[in-house]
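Some structures to go through are shown next.
What follows is calculated from the coordinates using simple rules that are stated; it is not laboratory data. Owing to the predicted nature of the structure, the values given are computational and were not obtained by experimental measurement. Cβ atoms are built from the backbone, for glycine too; each structure is taken alone.
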Structure 1
Amino acid sequence: MKTKEEILGLSDENIIPIEIPEWDTSMFIRRLTGAEVSRLRGLGVSKKEATYIMAATCCAGLCNEDGSPVFTFADAAALEKKSYAVIDFISTEILIHSKCMERPTQGEGEEKN
């Protein structure tokens with residue numbers, strides 16, 4: 001059994017690459033910490049704030065291969081001005097990877113005729 005110090009010293013970021021075709025690049029994402037998830041959940045849920053929350057999620061989860069952040073929360077307003085589709089895709093991948101949501105099943109959210 002591991003000691004408290006050993007557990008707290010472990011890296012559980014689980015960094016993985018994702019392709020972002022719209023930006024013609026691949027980047028890395030990592031699992032969010034409990035504190036980051038709490039901070040994001042505390043930002044609000046109104047439609048006006050939804051894109052900001054997605055951008056803040058990208059700021060929290062996009063990282064370099066070594067886990068160092070690409071953006072800070074201070075960059076969220078600027079990142080929010082990027083394509084909604086790209087920010088939605090990246091933030092969804094981060095939340096799925098962090099176990100905050102499940103991957104939608106195919107056809108979910110599509111309108112039925």
Structure 2
Amino acid sequence: MHRIWNDLSQRELAENIGTTPQQFSKVEKCENRLFTEQLASICKNRGWRPEIIIEADPYETLRKWFKRDYGNAIIPDKYTKILRSWDVLDKTAQRNYYGEEPIPFVVDSIERGN
């Protein structure tokens with residue numbers, strides 16, 4: 001979310017943690033995990049507050065950023081891109097980290113906004 005909102009490339013964040021863009025891409029796809037030290041390095045280099053990434057409700061953070069940066073303007077493409085990516089990432093993380101497929105009823109319900 002932070003990368004997309006701030007118009008950063010995977011290469012830029014990969015450089016912050018001393019890895020390749022390909023490896024960073026795997027982190028974003030939930031194929032690999034990000035180490036705490038790597039997250040701390042990104043936050044330090046970008047001036048981001050770690051507690052926002054670790055503890056905050058991402059939907060609320062995104063709403064606050066939108067209001068701060070765009071006011072009542074039309075929703076930018078990056079906002080919808082972030083929301084769409086979360087659904088895919090949740091499913092991927094469930095499968096890759098917990099070894100199980102998402103429960104179809106729950107996923108279908110979420111996709112319909114219920």
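In table form, for the structure just shown:
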{"quantity": "Winner on distance in nm of label points 7 Å out along Cα→Cβ at positions 22 and 54 once structures 1, 2 are ranked, highest first", "calculated": "2"}
{"quantity": "Distance in nm of label points 7 Å out along Cα→Cβ at positions 38 and 86 - highest-scoring structure of 1, 2", "calculated": "1"}
{"quantity": "With helix-only ellipticity at 222 nm (-39500 (n - 2.57) for each DSSP H run of 4 or more, over all residues; to 500) derived as -20500, matching label from 1, 2", "calculated": "2"}
{"quantity": "If distance in nm of label points 7 Å out along Cα→Cβ at positions 6 and 78 is computed and equals 1.0, the structure in 1, 2", "calculated": "2"}
{"quantity": "Given 54 for percent of Cα pairs over 19 Å apart, calculated: source structure among 1, 2", "calculated": "2"}
